[in-house]
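See the structures that follow.
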Structure I
Amino acid sequence: MSYLNYLIAAYAVFVIVLAWDFVATQLQIRRQLRNARLRAVREAARSANNELTR
């Protein structure tokens with residue numbers, strides 16, 4: 001009895017899960033960086049607005 005098909009399937013699942021973990025992490029990092037940039041822009045605009053009203 002050969003386990004070749006099982007081994008191929010197991011390695012394929014491992015590679016797919018590993019790739020998905022990498023892609024999901026990259027997407028999360030991009031999202032967090034984008035949120036940080038947007039927050040910095042909002043805070044800069046808010047501080048500029050406060051300086052104008054003083």
Structure II
Amino acid sequence: MLRYLEHSPVVIHGSSTGRRYEFSAASPKQRVDARDAESLLATPFFRQVNA
């Protein structure tokens with residue numbers, strides 16, 4: 001489970017799976033495939049959270 005830390009809506013395609021993820025201030029948390037999470041967590045825009 002990742003939390004998006006910004007406010008602007010963003011659509012991201014997972015670097016490993018190609019899966020489409022949509023984040024925004026209204027929907028900042030969602031489950032992300034572990035293979036994609038690694039690259040997202042390497043940015044300052046995401047943080048891992050407990051489900």
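Going by distance in nm of label points 7 Å out along Cα→Cβ at positions 2 and 42, which of structures I, II comes out largest?
Working: I: 5.9; II: 1.2.
By distance in nm of label points 7 Å out along Cα→Cβ at positions 2 and 42, the leading structure of I, II is I.
Matching task: -4000 is the computed value of helix-only ellipticity at 222 nm (-39500 (n - 2.57) for each DSSP H run of 4 or more, over all residues; to 500). Pick the structure from I, II.
Numbers: I: -34500; II: -4000.
It traces back to II.
State the single structure among I, II that was used to calculate Rg/Rh (Cα atoms, Kirkwood Rh), giving 0.91.
Details: I: 1.57; II: 0.91.
Source structure: II.
Read-outs: derived from the displayed coordinates by stated rules, not from any lab. Owing to the predicted nature of the structure, the values given are computational and were not obtained by experimental measurement. Cβ atoms are built from the backbone, for glycine too; each structure is taken alone.
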